[in-house]
Structure 1
């Protein structure tokens, strides 16, 4: 009965109330999830110093690669599951669940086996200097012990949201962030484990989250049954999952690549203080933007299900509402960071050098947030529709096609200021190109909404 209620809500509940019911818990949960990096930076900053923040920042691109791989399976699989439920193809949804879960555990184990021994060499190649490399290596080696649990947590929570159970997905992230927040000061200050303590606190939180999600499926609380016979991966389902999820992978991988370029440029121009300053500002930006990703998580099952059910007017209504909400949230975050940069940076460190660089970065990067919400929502639309091509282009546009060349060029022309300037310029340029692609798709959906035709048949 509950399974049917979830599907009835996705099909019939007023779009405004449905979006709020699905998006608010996800947005709150994502904001809490973003506290991971903020809490780590706070305790590392005061327990180890700005060198510790720089070390964690240098290791973050490696973590983002794991996130990229997991999001490929999670986003792609969730899109396939939503569309299968909308089309009333339950067996296909259950087979998708089994295929993706098996591949997720294989991914996590392989990543840990490769990343743990190779971390020092990779971090040195990425530009970690002598003062940062030992701390960064210590953090990365401890962190990737939890890679299988981290990957499973990301993927499974995507599936929970895809079936419309936003409240459980929110509770999952609250539990994870709560454990991390409690263990960080204990491990860093109480046991005096330094950056390794921050990593182990994260691993413990991720393990608890994975066990919680495993219970959800094994206890048959989910709308889609996890059956042993569906665990062997099916190539056709994996292929479609990877095709749709490729956009999520390239978006995350592009973020990792751009972060590597930015950290390398900052280390060369401003040393560890500049890397630490960007690490702080980047976490604040992430904290401000993560609720928008929560809105996307509420949007995806609505768009995916109703597109599969051929209710295109509901898709259009959902997009208009989410873009407006996302823009308001991002504008508020931009204003806070622009007008109170010093207070924001002081929360993490007492270093005057880091403070100066952080204030400059915050004020220059903040305006780009004004268009970030729209870009995220437009990309989310194409993911939910299963359109891999546009999702792929949009995922690469800002982080690779625009940001990296601008950072490399402007850092040579204007030094440290040029690195900061590259961010808002790439944001606004990407938003213009995104609008052109998005508008075309919206006009197409509006036509089918008015005529009642089926775009999936074209």
Structure 2
């Protein structure tokens, strides 16, 4: 069985800790492990192989996190743009043997009851081998209006329900409670977004119920570039595929669907309210944070970095501080975070996209100061890595090495720059920074110019095949 891991989402509902280039699946929220890492480690125990479908921008972040948990190689399919789950799963299935059973899982879900989860997967695999398309139904614990529901009779799916209003969600739970009291199987379940089926069974149903998605996905796969287990879909081919979820494209239309009801301690962590429920808390119900000082404050979500957060006589609040953004909200209103992200995008802000510290395939950079006319960064280059050969049209750069030995190319000259030494790159000059040593290179970069945006980069050569 192959685990197809979907990890291309942007996680905007957990902004500002989750951003496009560091979405929630890669943020280390629990026990110094990201949800992506937990997903990989958990499913290794029930799957022979793993196949990761990722946004091209997040590929190297995924590779780094795999290396952290001792996994050096894995199959990847890279999407230049997202087209929702139906095309992503179709492209992955096309790369597998037709009879291969696949377990499709998001990379950003929390599962606390692993024993029950493994039992559910075992049952789903049995049904998948019979040619069924299997989804996992989560026993609901409260009347959630942000999830779709599955109406079921045992393992049989009666219907899929759209996200209900509160009254309807309450009625679903009341019906479940009546059935529990009669020792009958539950009728309504949360739709988990996890699936299990044979690759050929899914593609057959996709071709029947969403032929356009199947056709354009097949064309995209056939013209994709494949290199050492890495499948890159071309931008124009991906863009041509209709955007649709697996639920709308197949599961809600097929008569070959089964559901495995389960109680696995599941959460999609789709809001700060959901995150609050999962984080450890002090005796006053505040989430634990070493830099939080509380006076008379109760039941608050406190997330921060190095700054001290002091609260006085507040209750049921959410305070999320990331250094470059501060979110303050009442608990219960966290679904409105998406509106904040939308407004930031409308004014052209980079805050929905990137943190002060950005991860790149060669290392990281941290913005120390960003003011009109200049920007100061701390750059860390991993051993054996180098930045692209590049130039800028609007800024010059000064580099001062703090530790390690940098190999610097400016124009036709290449030289070594050691700690406390510096170099200067004029506007328009071709240059490159490399680390040929065995320890990280750390340097301070001062950019000076009329425009210091991250898109003022012309790449002439790149080890990581970025545009």
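Coordinate-derived values only; no laboratory data. This structure is a prediction, so every number in the text was calculated from the model and none was measured. Cβ atoms are built from the backbone, for glycine too; each structure is taken alone.
What to note about this one:
- Among 1, 2, structure where P(r) over Cα pairs in 20 Å bins from 0, in percent as derived comes to 21, 52, 25, 2, 0: 2
- With distance in nm of label points 7 Å out along Cα→Cβ at positions 119 and 415 derived as 6.9, matching label from 1, 2: 2
- Structure responsible for 13.4, with mean count of other Cβ atoms within 10 Å over residues 215-222 calculated and labels 1, 2 on offer: 1
- Structure responsible for 3, 13, 20, 20, 18, 13, 8, 4, 1, 0, with P(r) over Cα pairs in 5 Å bins from 0, in percent, for residues 295-366 alone calculated and labels 1, 2 on offer: 2
- Which of 1, 2 yields 1.7 [distance in nm of label points 7 Å out along Cα→Cβ at positions 111 and 183, calculated]: 1
- Which of 1, 2 yields 14 [relative contact order in percent (Cα under 8 Å, 6 or more apart), calculated]: 2
- For FRET efficiency 1/(1 + (r/R0)^6) of positions 263 and 303 (r between Cβ atoms, R0 = 35 Å, to 0.05) computed as 0.50, the structure of 1, 2 it came from: 1
- Computed 56, 27, 22 for Cα extents along the principal axes in Å, for residues 167-230 alone - originating structure among 1, 2: 2
- If FRET efficiency 1/(1 + (r/R0)^6) of positions 39 and 399 (r between Cβ atoms, R0 = 30 Å, to 0.05) is computed and equals 0.75, the structure in 1, 2: 1
- Answer label among 1, 2 for the case where helix-only ellipticity at 222 nm (-39500 (n - 2.57) for each DSSP H run of 4 or more, over all residues; to 500), calculated from the coordinates, equals -7000: 2
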